[in-house]
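Please go over the structures that come below.
Every number here is computed from the coordinates shown, using simple stated rules; none is lab data. Computed from a prediction, not measured in an experiment: that's the story for all the values here. Cβ atoms are built from the backbone, for glycine too; each structure is taken alone.
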Structure 1
Amino acid sequence: MKFQKNFLFLVLIYTQAVSAAPIDWKGTLAFDSNIIKDVRRTGDNCTPSDGSQCINPDEDNARFQSMVLKLNPNLIINDGITIKGELSTGSSRGKKLGQSTSYDQSGGSYYAQTTSSDLTVNQIYAEIYADTALYRVGRFSKHFGLGAIVSDGSNSFDRFFSGYEGFEAKLKLGNFHLTPMWAKTYSSNNPNGKYDSYESSIAAVYDNANKNMKFGVYYSIKEVESSDELYSTGSQNVTLIDVYFSKVWGDLNFQLEVPMLSGEINNLYGTGDASFDTNAYITETTYQLNSKWKLGLNAGMIKGDDGSSSSFEGMYLHPNYKISEIMFKYNYHAFMNNTAGQDIYSSSMVNANYAQFFAHYSSDEWTWRMSALLAKANEVASSGDQFYNHEKKKLVTAAADQSDDLGYELDIAFDYQWNPNVVFTSYLAYHAVGEYYTFTNVDGDELEKSNVTATGMRLSVNF
């Protein structure tokens with residue numbers, strides 16, 4: 001019923017808007033189907049704990065299908081104002097297929113299933129064009145650099161976005177772009193300011209198309225009041241300095257992003273009141289060998305926390321930033337039945353050094369993508385010391401030593417451009433699981449590894 005009311009409300013808005021001003025609809029409708037064999041990375045019947053890499057032995061494999069929906073209406077009011085937004089359904093800008101199905105047992109027919117889902121307004125904002133700048137007011141998303149920290153979720157299967165409710169101004173001065181912003185990121189039913197969190201930022205970017213070079217700095221301060229209910233951790237003050245550099249030399253393209261976080265976190269990551277001081281180095285490099293072949297290297301160093309209670313040094317990247325089909329792709333604990341409320345897609349790269357070599361071959365409508373990824377953990381458990389479990393966000397005392405080997409992954413995929421708006425993708429991935437995942441935090445006891453294989457298909461319609 002709620003969905004029907006929302007739908008009727010949108011139809012009424014659309015009908016009135018069409019008679020008053022032109023409206024343009026854009027967006028994405030995407031589907032995927034996935035099978036992950038040995039998703040637990042072990043076949044052992046183990047018992048999960050805060051210090052162990054054991055995943056609840058509910059099922060060894062995973063099979064799931066999902067839909068991503070992003071509807072982007074653009075309502076042109078006049079030459080100076082446009083209303084834009086994003087509508088989606090379910091959680092994470094979509095839902096798993098079959099998730100909302102219900103069966104009315106009083107109806108008699110076994111085939112009388114029904115399904116419903118709420119239509120969610122993810123973004124709604126006004127773009128105001130002026131001689132001095134472009135202003136955005138409302139609920140909008142932002143993007144910076146490679147999207148390692150601040151991501152607008154513009155790719156077809158991006159399920160998250162960096163959202164803000166406030167205003168920003170985009171100013172252009174020659175090759176320089178300045179974007180100051182103020183936003184409220186949370187407010188409760190008590191409008192006295194005690195429960196709020198805010199974020200103010202400014203992005204300064206030098207973009208010289210003639211030299212194929214871009215350099216930018218994103219500076220933001222997040223303030224969380226003492227009774228804020230979003231993080232439920234007490235007052236916080238966190239500063240982000242994000243540096244981005246991009247340069248093209250002929251057929252070689254190099255990009256580097258260095259996000260740095262500092263401040264106070266007040267038990268946000270389960271470590272008690274502590275200072276926040278961390279960073280990461282993310283690079284993406286491609287070389288266009290010829291009209292068909294593109295070679296590349298992705299590499300990075302993402303800090304983890306060493307278990308010290310005096311400061312927290314773990315850097316969690318934006319969950320949209322994915323580089324492979326298995327490693328870092330999912331929250332694997334959320335596949336099992338003892339993790340109600342968790343989202344398999346809510347997984348961030350953290351505590352890793354990695355290098356990924358890839359090659360792309362393009363021919364007419366086809367593109368073949370092949371890659372090899374190697375990774376090691378930055379911080380691991382050492383017997384007798386405290387360590388930090390980055391998957392469960394828990395501090396634990398180590399009873400054994402842990403390996404830093406995360407293993408390697410081999411991926412192969414192809415994209416078929418069915419027509420200018422439709423892309424079909426299929427992939428096969430293999431993760432040779434490293435010794436890091438055998439850790440149980442029991443001296444002399446390790447899990448037996450099971451290598452992971454993933455296959456899947458995707459279909460995206462962009463309009």
Structure 2
Amino acid sequence: MIPNSYRSLHLTLYAVFVSFIGLGLVGLSEQITFLDSGDFFRTVTFMLTRPLDATGRLWEFRPGGFQRPDHFESGVFFFGLFGYLQQWTSGIYFDLRWQSISAKVLLLWLGHLMAVRIASVLGLRLLGQAFGFAAISIGLFQAHNIGILKSFYNEYVTFLGLIVLVLGLLTGPGLKRSLLIVFGAFLFGISKVQFFYVPALVLACLAWQRLRFQLPLSRPMIAALLCVQTICVLPSLHNPYQQLNYHHATYYGAYLLLSPTELRALGLNPAQVDCAGTDSWGIRAAGPGGSTPHREGRSCFGEKTLKLRDVLDPYLQHPTLLWRLAAYALPHHFTVQYFHVFKELRYIVPADRVSFGYGRWLVQLSELRDAFVSHAWPLFIAAGLLAGLLRLPGASWVGTGSLFLAVFIPSQMGISLLGEGIRDLSKHLWAAQLALDLLAILLATQIVLVLRQWLADRRNALRE
């Protein structure tokens with residue numbers, strides 16, 4: 001009877017602690033949003049008109065009702081769902097806070113489930129689980145992560161999909177694990193075209209773990225991931241912004257590091273050679289890694305219909321070009337101080353456009369994280385690969401997640417550079433930064449497991 005009462009008391013204290021942390025983080029984070037770089041209205045124009053207030057928090061519903069979206073994006077479905085619900089309840093306007101807080105509550109629940117699983121792997125009691133929840137939640141609620149949930153960017157779906165996927169990779173064998181992995185891979189892979197390959201990458205990591213550590217991988221799981229992979233490829237077959245992407249991938253990407261002679265060898269005429277380094281709006285890359293551009297006014301966009309071959313040719317003719325472009329751009333663009341083309345156009349902005357208020361604490365956490373983690377990403381990748389490829393103590397499930405994240409991050413660097421060059425590169429690497437935060441959590445778990453095993457071995461050696 002006494003143990004049960006103590007257990008009940010501990011659970012109550014844990015619930016109070018989780019609620020306190022959660023309410024605090026939601027309150028602080030509601031003062032943070034992401035800059036609208038012109039994509040918001042493009043995403044929600046099928047149901048909303050322009051914002052009603054200067055902060056962009058309130059949007060008026062279309063007087064004639066919802067229209068059919070002109071292109072499919074997962075965000076369109078989720079924002080449309082929130083739109084229908086809000087129109088049904090209020091019928092007047094769409095409040096961005098409604099969808100933001102809903103997602104944050106769900107995120108806290110997922111953080112709790114992740115803490116439960118990590119505590120189980122480490123053999124920790126409720127106090128350890130509470131500490132894990134606090135660490136995970138604070139990591140996820142850093143300004144550079146959480147601001148995306150108060151926006152109309154498709155990374156809204158990416159965020160939730162990646163957390164569900166990693167939770168599934170951490171979960172023990174069974175139907176729950178399979179459902180979480182497949183659903184998470186689907187949400188993640190369908191959220192943006194640049195993540196189309198995620199289900200296949202998950203399957204490859206699971207296959208490796210099956211061969212190396214005999215972890216279960218059922219045929220239904222393989223079939224489900226292959227089906228999801230097929231679905232995730234479909235949006236890329238109809239991309240209304242294809243020419244824009246191709247232009248930036250070449251003129252604002254590959255062409256940046258090629259000489260005029262090399263550009264002419266690719267078939268460019270003198271006028272096109274002169275456009276190398278200029279985006280579709282006449283902004284020319286300049287400074288370290290092209291991170292301090294200036295407005296020039298002239299652009300070659302639309303003068304020629306570009307094909308996928310035009311994007312790939314520079315890399316086929318110059319095999320080291322992608323590596324050189326990464327070395328040129330990443331030191332200046334792989335940062336959580338996300339900026340839209342110009343460094344002064346920061347994505348992380350106050351929700352009221354005036355002050356972050358106490359939300360500044362989450363912004364400062366992001367700044368601190370950038371100073372110690374962003375530039376050390378190669379070390380994290382190497383550690384994640386070791387955790388996934390080696391047989392480390394008790395790390396079967398942690399290793400699977402670490403391996404996926406460690407492969408996903410550099411793959412996103414390559415795909416972002418191939419897909420749109422260095423234009424808006426820091427924002428395109430948003431998911432890679434979130435993956436780096438999650439990888440840090442899993443590596444910390446792995447370190448604890450290794451240390452516990454080492455101490456246990458030392459104790460046994462001393463007894464002998």
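Brief remarks on what is shown
- Structure responsible for 13, with relative contact order in percent (Cα under 8 Å, 6 or more apart) calculated and labels 1, 2 on offer: 1
- Here distance in nm of label points 7 Å out along Cα→Cβ at positions 34 and 202 was derived from just one of the structures 1, 2, and that gives 2.0; the source is 2.
- Parent structure of the calculated result 1.00, given that FRET efficiency 1/(1 + (r/R0)^6) of positions 314 and 346 (r between Cβ atoms, R0 = 35 Å, to 0.05) is the read-out and 1, 2 the choices: 1
- FRET efficiency 1/(1 + (r/R0)^6) of positions 66 and 418 (r between Cβ atoms, R0 = 41 Å, to 0.05) derived as 1.00 - corresponding label from 1, 2: 1
- Answer label among 1, 2 for the case where helix-only ellipticity at 222 nm (-39500 (n - 2.57) for each DSSP H run of 4 or more, over all residues; to 500), calculated from the coordinates, equals -20500: 2
- Parent structure of the calculated result 1.2, given that distance in nm of label points 7 Å out along Cα→Cβ at positions 402 and 434 is the read-out and 1, 2 the choices: 1
- Source structure (of 1, 2) for mean count of other Cβ atoms within 10 Å over residues 138-145, computed value 23.6: 2
- For distance in nm of label points 7 Å out along Cα→Cβ at positions 378 and 426 computed as 2.2, the structure of 1, 2 it came from: 2
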